[in-house]
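As structure tokens, here come the structures.
Bear in mind that the values in this text are calculations on the coordinates, not laboratory data. Being a predicted model, the structure only gives us computed values, none of them experimental. Cβ atoms are built from the backbone, for glycine too; each structure is taken alone.
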Structure P
Amino acid sequence: MTAAPPSARALVYDRYGGLEVLSLREVATPTARADEVLVRVRAAALNPKDSFVRKGRFQALSGRSFPKRVGVDFAGEVVEVGRGVRGLARGDRVWGALEEVRYLRGTVACYAAVRAREVATMPAGLSFTEAAALPLVALTSLQALRDLARVEPGDRVCIHGASGGVGTAAIQLARALGAVVTTTSSAKNLELCRSLGAAEALDYAAAGASARAFDGARRFRVVFDAFGDLSLGRVRGALTERGVYVSTVPSRRVLFDALRTLVGWPRARLVVVRSRHADLEALRAHVEAGRLRPVIDRVVPFEDAIEAVRHLETKRARGKIVIAIDG
């Protein structure tokens, strides 16, 4: 494998704003520092967080340093190993997700410098595009369901907004944890949800269906809000006595509810995903055992990356949007 060139392309922006601030251009190729590897990215996936940050929604965290990059999910090959990294070598096929707040790194790029804890060996049998579709959404779902909600066999779990990237991963991981799963999605995605393991799939657009899901006729030990438009108050009547509501979106309402329910029941929690090598290894085991598979809306060539972001922002993607990085 040849050494990385001094410059290569990446999707970047120099100020906060709409799609017009994005550009695909030549940037300096990073190098692997201590406890890092340099990855030749072969595929990257988009996430709603990419757009939230670009639009300036989280400026208090992302700051005013530019240029910023796009993307945290990746699959590719190791081309350089930094000092102190063990268990990885040049040529290894790897996957992972950057734990990035300021977005000074990004994976919609030819190369990405990745911390050792953010990367692991790819699951056997997956292509680069398939592998890139899973890390962030699967890490989010695993940490929400296993760590925050502490899902156990037999628990009834409702996944709201189940046809997106996080939702499709959450259905499968909830089933892997032994839960009985109910989902809410649009009518066109009901069969997808069932195929992933939902025992009951509800059309949230049907007259009154969304209200009925949480009116108390059904009781859930966990409600996982993958779409981010619910609240503890909205779902309280559908939770069991020791129920947990987990959201993926940090709104003031969710943060307030999480603070005031630090003790007592039912509880509200916000999942703040961490990129962990051990969790990537756990996810690899689920994939290789057939318990987890990627759901991909479309694979887009690198040249069309900005159009891929445009499609992401319609909120109509069924699963993940993946960008194939060609050089």
Structure Q
Amino acid sequence: MATLKDIAAKGSPLAGGHRMCAGCGIPIVVKLVLNASPEPVVVVTATGCLEVASSIFPYSAWRVPWMHSAFENTAATAAGIESAIRALEKKGALAQRINVVAFGGDGGTYDIGLQALSGALERGHRFVYVCYNNEAYMNTGIQRSSATPLFSSTTTSPAGRVIPGKMQPRKRLTEIVAAHPVKYAAQASMGNWKDLYTKAEKAFRIDGPAFLNVYTSCVPGWNYPEHESVEMARLASDTCFWPLYEIEDGRVRVTYKPREKKPVEEFLKRQRRFRHLFTEANRGLINKIQEAVDEEWERLLSLDKSGLKVF
């Protein structure tokens, strides 16, 4: 297992001065994932926080071959690049394998880019798709996405007298991806670097599509002090609000089981997007979130324990 010193020695695929927010979790995700590749990489990014902040004309923070795609077609662009690489491999024109990596936020993955992603998965293209999931359209104004959790306040699901935030639970995208089926899909977090790095290494070994859904803290969207980003992501997994697991060859395995499962309130109370839940009128909504978290956690543990192929 690589240490942080080993990973740092590889250098950064993303230069400093990239203009992402102070405390943003996205650079952590990008650096860990790309450094897990044993071969050279070509990167495609959807429109979003990562693309905008890393490529403000005429500058680029990318130290690897990089291409910007629209919100909706990142996976299709990655599939085209992968097809070209495969053709060159057949001709003997490449001396080594090249890995294609696509990055998209939850808006460009769960919603706008889902059709292209589904098509690329079904066709079996050899690429790693990484969703940096900060649970809303953060780049364009903190609008709700289908990754936004229940009762979270956003600019398009504002908590107030009419609604107590978003009224729908988030989409189970990791399982949707696994059902295509693909050989490897996983949930990871910027708050657990070893788990994320290990899963990225596995993803790069797959001869076909692999998917990483990575929980990524967002200072302006979640509204917490910028120095607490890693701690916020860790709390999400320690409360099982964001469980860490992988689906390999159709079998579910929980990769992180907290020694002491903390109440979800510990995660919620640290963020302004959930502050409305702590009024006397809305305290019951916290119980609903806790019940949903507990139910999902027990379901995953049961799937893990069964060892059955479920996808």
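Miscellaneous remarks
- With mean count of other Cβ atoms within 10 Å over residues 167-174 derived as 30.5, matching label from P, Q: P
- helix-only ellipticity at 222 nm (-39500 (n - 2.57) for each DSSP H run of 4 or more, over all residues; to 500) derived as -6500 - corresponding label from P, Q: P
- Label whose coordinates, when mean count of other Cβ atoms within 10 Å over residues 87-94 is calculated, return 10.4 (choices P, Q): Q
- Between structures P, Q, the greatest calculated value of distance in nm of label points 7 Å out along Cα→Cβ at positions 23 and 255 is seen in P.
- For FRET efficiency 1/(1 + (r/R0)^6) of positions 31 and 55 (r between Cβ atoms, R0 = 25 Å, to 0.05), the highest value in the series P, Q is held by structure Q.
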